[in-house]
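Take a look at these structures.
Every number here is computed from the coordinates shown, using simple stated rules; none is lab data. Computed from a predicted model, the values in this text were never measured in an experiment. Cβ atoms are built from the backbone, for glycine too; each structure is taken alone.
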Structure 1
Amino acid sequence: MVKYLLYLLTSGLVFLTACGGNSQKNSEKDSTSNSSENTEQSTENSKIKQYLAQYAPYEMAFDASGYNDKDKQILKKLVEAAEYIDTLYWLQTSKYGMRLRDSLAKLSDPVSKDLYTLVVRNGGPFEQLNEHETFMGSQAFYGGGELYPQGMTSEQFDAYVQKLPKAEQEEFMYPYTVIKEDGTSEDGQKKYKAVRYSVVYKKYLDPIVKLLNECADITDNESFAKFLRLKAKALTTDNYFDADVAWIDMKGNKFDMVFGPFETYSDKIKGVKAKYEAYIEIVDQAESDKLEKYTKYLTQMENNLPIPDEYKSIVKGLTAKFIIVQDIIRKGEGSIGYQAVATNLPNDPEVHAKKGTTKTFWKNMFKARFNAIIKPVSQELIDESQLQYLSDEGFFQFVLMHEICHAVGPRKVKVGPKKGMATNAAIGPDYSALEEAKADISGLHSLAYLMDEGVVDKKREREFYVSFLGSLFRTVRFGLEEAHGKAAAISLSYLLKNGGLKYDDKSQRWSIDFANIREGIKNLARELLILEGDGDPAKVKAFFEKWTGMSPQLKTSLEKTKKIAIDVLPIRSIKWE
């Protein structure tokens, strides 16, 4: 069915189900052929339904009817700008998938609707929860998307770039350049060039720039207006430092946004190319203010890390901005695959070193994830005696510390021949999973410190650890190829063997080893932080090979929860009047 549908889509024909014709004189051969085709269609349709069952539909409606005309105007323009961001993401990721998406959108039969949902959720016809398995068409997944020439490997990239002058090397590794073919050399070898995003995508960036400047003209908040104008300028220059600083400095703004090329998760070639994303958000200022108490403890948390001093970073004077929001729309990278509940941005090491970060928490997605995924999975896998400690507040505290601790530890290589180099560039594609694991575990290590200091209620310690365990089960089900899933597998495997977690073979349930969990976390944090400080991709790969395998316990757990959805499927709507 899927292959047949793809043929019809690409040939411009109207979709018809292949269920036989009107003739009553079909030969026995035709009947056999139809039966075989129907069986194949039934199998493929079943596979599509299995993929869809991985996602739990979750209504996320937003009522904007109570806003004044000026605020509605701003929000509508930001939503329109986000749609352009979505187009940019697809152009970076899969033009083939974009064509399939647009063709499927014109069809109304059930199979086409299901395929459309899957293509949109996965950013193409490659199932992200199943190691990028092709679920439509015949094109195989390529980890470079549209940001590298099709088929270019990391080794080929490195071999070419190392022969270039330093300035060109920097452009090839720059987060905001597309690598394109550029003819052939005199000896017949392919040549390549690095082209800035602002040049490649100018057609779609120009209307975004116009919309952001219009919003800046409308808003009464000077800091928001300054940010909007600097973000608009940054989109045309590919230099985001000033815009990022202005973002962190915003105050008193009703609306916020994560907007532009940030995350590098889906660059499977070098792990450095950023994808466009957009979250348009409503700020909950009262709840955000409650988190400001953590700001003054960044330096203490850094100093408390269980690593030698040469691996530590200076965080004195940095701004740690905490903001709780409701997002009314997600587009681009933000809407594809893993649905984040929080983020720590920007990723630029220079901004981290000189200014700090903004830590955003999407409270509506927190609620969706806990109720639809974490709670039912935990009820299947956590020892019944410890389920009493599972809570959405415990989950929030874990995620809060995770995001805070993206800002601690090595952001640049601290020792060896790559000293001073950005850790993500030094380590390559494995960096994303390593950083997610580091944030998880150093976050829990820092949480223990804050409990001891009386900043966080120590009486809730068991609640924090059990909710962390429940979150791991939710995340590892994204698969061992996805950065967050791989990070969760590391925690489960390492802490089970080295103290911190227990597994009962009889009940097939997990539990926190409260007597040893702190020590296990401390030891794992040390290993992860030193791996980042060393910046050695071979060491990281060896560590992953040891701790990200499919253990018997993990295999059993995944089997027990296979009928539970893996992630939420937001169904968003905005009421304007």
Structure 2
Amino acid sequence: MNNKTTLPLIGILGVAVVGSTLAVATNAMRVGTDEYSFFDPIIDVSTLVNALYVEDPDAEALQRGAIEGMLEELNDPYTTFVPRRDTQDFSKDLTGEYVGIGAEVQIRDGWLTISSPLDGSPAWRAGVMAEDRVVAIDGESTEGLTIDESIDLLTGQPKTKVTITVERGTETLDIEIIRDHIKVQAVKGFMRVDGDGEWMHVIDGSAGIAYIRLTQFTPGCAQEVKDAIAHARDEVGGELGGLILDLRFNPGGLLDEAVEIADLFIDEGTIVSTKGRVFEESSDEATREGTITDLPLVVMVNGQSASASEVLSGALSDHGRAVILGTRSFGKGSVQTVRPLESGAGVLKITEQYYYLPSGRLLHRRDDSTVWGVDPSPGYFLPLTTDETLEMLRARREQEIIAHNDESEQVDLSDTQAVLEALSDPQLQAAVTVMQHRATTGEFEPVGIDANEPDDVALAELNTLRSQEERLLRELARIDKRMRAAEQSVPDEIVTNNPRDFWDDETDLEGGELIVRDKDGNIVTTLTITGNGLENWLVDADVEKKPEQSEDSDS
């Protein structure tokens, strides 16, 4: 694995730190005959607005609007400006670390409620339980507070004390908690042991099949994956028969962690490469030392598996090291870097490079992309219905909760089928079946999955887009119906002056022709009109209604 001067983070979580590449980017930015002329009209407008606008303008809002407007023109949702006031929360999302009590919370019936304490957190150690209603924080009532207002009261400096007052059944308790650094647990199993916080990783003891769910690529998660594999080996008392690595709903994170996990299973060759407009191509290479070459792998992905998840699953797939099961991944293969602004006004998260798989294929999805992301291995495409997905997430959520007691009904963890039924997850059921077949026969086959071809993946994406289009068209039809109803209360002369109303709504255009001419009157093309929805599509087009001419005017 090569050493880099930057630490890229990829994914919905974000980005990298600055290094020697800052000079590259800065020098590239300064190429031009007159770099400052770009700002002249912006300064002109700002000066006039501040001097003459009818009301006192909000300078900070204007500044933020100018920055966001400029970035919006890039048509890149991953390049964003983070104002100084939001950088602390941005850092929490980036690293998965913060200082607080360590509990998942929600607002229920107007009160702050504990969803679950986090494993090993200060809240857990202090005896906080799921379903505790927090009625006060340091004596301040939580009734009516927003989730953010409540979190602000709970977070603070490490080793400081906060007292929460909770209602638990008929009891009211004051619980003193010492705040500390909290790291979100990224590596999880399939169920907890007796609700006490410890995750189980061996889902089929007789076949030696382990299961690891990686929720995001946070600092140190690669070592956590290694530890989970070692723990699973101890459970089965020897070598594992296979590992199911679940990357579904994983939005990404630190690239280096993804590369390290890939390197754990690949002994040589490229893991991922990067290219950018002002950056030389570079690659991360696998190393033989410490590689696990004899552990069969099934990697699960879906449409919410993005960035670092796609780098990892794509590398394992391209090297023939794993079977990929599920649906096509998200297609977010761009790397962002966090650049602090010299003014101190905040930071810029900016897309600087794209990521490419070992095969050389671009991961990133653009509007004209026909292939992107990581596809399931041939025969292993297994989509879920909306209802199946919701039921799976509901069952998964139940396993996230640390109950602090063993009163809830427990599933026999030695009964693989009972575990799978409790988890309500058809994709995991299929992954286990495939791995059991591999353990028995030594061969991978899509056992328990309906026969499918690679084209089915592309067809599923097309059908998804068609469904989205249909929903938009139905919404457009509803808006059109409401607009026509609203027109009934407006005088006809006002309605007809609408520049986006091109012709009478009762006109039947189907079977007619649309003739397009150039500025000299020459016919460019003639189109047959196949329906009466043409006007809806022209509303946002670069056209306008020609002024009506009198009968005796020249034409």
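When distance in nm of label points 7 Å out along Cα→Cβ at positions 205 and 509 is computed for each of 1, 2, which one produces 7.0? Before the final figure, lay out each step's value.
On the way: 1: 5.5; 2: 7.0.
Label of the originating structure: 2.
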With distance in nm of label points 7 Å out along Cα→Cβ at positions 253 and 277 as the yardstick, tell me which of 1, 2 scores highest.
2
Re percent of Cα pairs over 34 Å apart: value 56 computed from one entry in 1, 2; matching entry is structure 2
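Any idea which of 1, 2 comes out highest on relative contact order in percent (Cα under 8 Å, 6 or more apart)? Please report the intermediate quantities before stating the final value.
Details: 1: 16; 2: 13.
Max of relative contact order in percent (Cα under 8 Å, 6 or more apart): 1.
If Cα extents along the principal axes in Å, for residues 157-372 alone is computed to be 65, 50, 38, which of 1, 2 is the source? Show your work: numbers first, answer last.
Working: 1: 65, 50, 38; 2: 61, 60, 33.
Computing Cα extents along the principal axes in Å, for residues 157-372 alone on every structure in 1, 2 gives 65, 50, 38 only for 1.
Have a look at 1, 2 and say which one yields -10000 for helix-only ellipticity at 222 nm (-39500 (n - 2.57) for each DSSP H run of 4 or more, over all residues; to 500), as calculated. If you can, show how the numbers build up before the last one.
Details: 1: -15500; 2: -10000.
The correct label is 2.
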